[in-house]
Every structure is written in C-alpha cells, then in structure tokens.
Structure I
Amino acid sequence: MARILADIRESKSGVPDLILKEGVSVIYGTLPIGDYVLSERVLVERKSLYDFASSIKNKRVFRQLADLRDSCEMPILILEGGSLSKVRGVKKKGLLGALALITVYYRIPVIFTADRSETAQFLAILARRESMELGEVMSVFNKKKARTKEEKLLRVVESLPDVGPKRARELLRKFGSLRNLFNASYEELLSVPGFGEGRALKLLKFFREETEEI
C-alpha cells in the first residue's frame, strides 16, 4: 500500500485526511524541509496562493525552495487555491516572474490545484506511482548530505543568468547575501571581477524584472 510521510503541521490543513480517503496511508512526522515525502526521491512543498504571494514579498519562498531543491532528487511545489487573478497584494507580473524563476532557475516544477481535495488527489496518485516503482517510503533527507548555508547560497547564485560557479563565488564574496546582491547597483556589479558592462546590465535587468512588479 502506498504511504505518504506528512509534516505534523499539515494535519490542521485537512489534506492528510483527504489523502486517506483516496486510499493512501499517511504517517506523521516533523519534517525539517517540505510538507510531504512521497518517496526516497520526491519531496513536496504545499502553499496556498495567498501564502505564496506573501512569501514572495519577504523572499521567504526562495530560501525554502533552495533548501527543498538541495534536499531531494525531485522537488515539487504545489500552489493551491485556483487562479492567480484572485491573489491580492502582489501584481500578476510579479507572481509570474517568481514562477519563472522557480521553474527555470530553481528547476522545481509547479503544480496548481483548485483546492485541498485536488491537492490530496494529486499526492495520492503520485504516491501510488512512486510506490509501484520504488517501494516503501524512505527519508529523502538521507539521500544527500546536508549542505552548509554558504553552499546553498552558492547554488542559488550559480543559477542566475550568465553567472556560473566562479562568478557566483565572486558575487558572494562581494555582497555576502542574496538580499545585498539583489539590491546591488550597476556600479557595484561592475566592481566584481568578471563583470563587464554587458554582464552587469544583464544581471541588473534580471533583478529589476523579478522585483519591481512585486
């Protein structure tokens, strides 16, 4: 029988109860990252669209998803609650920009569900497929050795347009944090080794496109 390991905090959402109705067993635990473990390779983060919008503003979602990506082979983000047009407080272009960043640069697939019931159905279906292929649920957190904060930051910066490992290290040496990097001026970027006018402008344009619409 397929089983899902759910974070204990998800019990209040009602999703685990709906998963049980789909014929999939649910085990509760305290997960350091993510909300649902479906197999030794699949880890899922579930957010309502409203929580997603709020977490974009304070950049919390990007830290969470960097950890999610670094903790398993197949991370998945579920956004629950219908259409983006219903979200208030964040412009639609800002939401789309964040989704583009998550999908392309974090390489995390995003699944939209209408409500808790649809979320439960999706999780149950995927858990069954994983169970058929891999067998019992295992802890994904033993799959990869935990990275340091610096290594996680490096992975995120490496994924930025036209950066790569060497320039990522130079950027972090200069700015120290993602917040400082995202707020960097054109002149500050030019002062980083390996950054000429073209590369600095490209990165600056990318930052502005991702943040100005929020």
Structure II
Amino acid sequence: MMLCLESSAEPTVIGLVREETVLIERVFAERDRMADEIESVLREASVAVLELKSIAVGIGPGSFTGLRVSLAIAKGMALGLSFPIWPVASLKIIAANFAAGGRSIAVISPARRGQAHYAVFDCLLLEPVDGPCVLDYADLPSRLPEDAILTGPGVAKLDANLHAQLNARIPDDLLFLRPQIIHLARLAREEWQDREPPDIGSLVPFYGLDFPA
C-alpha cells in the first residue's frame, strides 16, 4: 500500500494506491490540513497506518511551504513506520497526464516574484528537454516549442492577453492541469523499483529557487 502526497502547488493532492489501483484521491486547498486529510483517507479506505509500505511524494520545484509540509510528514511517517520514501519531480507528475500524446509537454507552476517554474518534457520518455528553470510568464510565447501542450497550475496565473495568445495549447479539462495520484504512484514505482531508496535524512525539497533547505 502506497501513500501519495503532492503539495508543490495548489491544490494539494493526496491518495492511497494498492498496486496499480487508486483507492482514494483527495484534493484540497489548505496545506495545513494535510495530516488530518491523511487520517481521513486512511479511515475512509479502511486502511490501517501499519498497512502502508511506502510513500511517494512530489519533491518540487514549487511552493516553499507546501513542499516542506509534505516532506516533513512523509519523513515522520517513514521513520516511525520504517518504510521508504520515493521522491518524484513535481512537474513530471503533471506532464504524465499527456504521456504518449504525440506532442511535447510544457508544464508551468507558480513561483515567487510573479514568475513560473517551467519545464518541457518529451511525450514518450517524459524526460525534460528544456528546464526545469524559473522564467517570467511574458517569456512563455518565445520559449515554448511550437508543438507543445501547455499545462500545470501556473496556467491559472496567466493574464488575459497571454491566456488568449496561448489558449489553443491549453487543455480544456482542469483535471489535466494538476497532478494525479495514479501518475505519482506509477512514476515512483518506475523510477525506484530497481534502485536503493534515498536516505530519508538527506532528502530535501527542490524549491527551484535560491532557498536554503
């Protein structure tokens, strides 16, 4: 049983996955509710905390507060229950919504100072071909590959003119602008199944900016 946590941007998404089946996915805005929401999803799914075998967590880039909250909870549970943490790049989780879609995938997420975290992923291997980096929203039109889909929570921060200019590239379904638990769990398994888990004590968020860990 895997617990999944992603709070690099709003909204926060958590869930429980057994093998390849999502038992429950919970989406909410208030990050300080995460511990209560974890308790709630365990209760709703009738899963005891001792049944958990691992935690998959979005490691960033993204919100300073959100990443600290999710990783602190993940570390506390993993150390207390002696199971591994599987970190996954947050922008890659969102890009996975469009894997094998035939177009490159540009993901943006809000950063500080009115900027955006940005990366472009190959649609087949989900490997970054540009970024991750931080850029001004105004630089998006010149930076985006011609065939790229534009997705991620940063889309909500586009001003009206920029949104209109890029509208043809933005998916209509808001579900595909945020991380989904099924992709976080799958990427965690794929990236870590043949590797030693990272040392829990050394895990730090990737903020994408010049913050101390």
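Rg/Rh (Cα atoms, Kirkwood Rh) was computed and gave 1.02; which structure, I, II, did it come from? Before the final figure, lay out each step's value.
On the way: I: 1.02; II: 0.96.
Checking each candidate, the match is I.
Match the computed value 23, 14, 6 of semi-axes √(5λ) of the Cα gyration tensor in Å, for residues 29-68 alone to one of the structures I, II, and report its label. Checking each candidate, the match is II.
Ranked by mean count of other Cβ atoms within 10 Å over residues 5-12, which of I, II sits at the highest value? Before the final figure, lay out each step's value.
Values: I: 15.9; II: 25.5.
Going through I, II one by one, mean count of other Cβ atoms within 10 Å over residues 5-12 is largest in II.
The value 48, 33, 19 for Cα extents along the principal axes in Å, for residues 53-156 alone was derived from one model only; which of I, II is it? Structure II accounts for this read-out.
I have -14500 for helix-only ellipticity at 222 nm (-39500 (n - 2.57) for each DSSP H run of 4 or more, over all residues; to 500), calculated from one of the structures I, II. Which structure is it? Kindly include the intermediate steps, with their values, before the conclusion.
Working: I: -14500; II: -8000.
Structure I accounts for this read-out.
With distance in nm of label points 7 Å out along Cα→Cβ at positions 101 and 189 computed over the structures I, II, the top value is the one for II, the highest of the group.
The numbers here are math on the coordinates, done by the rules we state, and not lab data. Remember, it's a predicted structure, so these values are computed and weren't measured experimentally. Cβ atoms are built from the backbone, for glycine too; each structure is taken alone.
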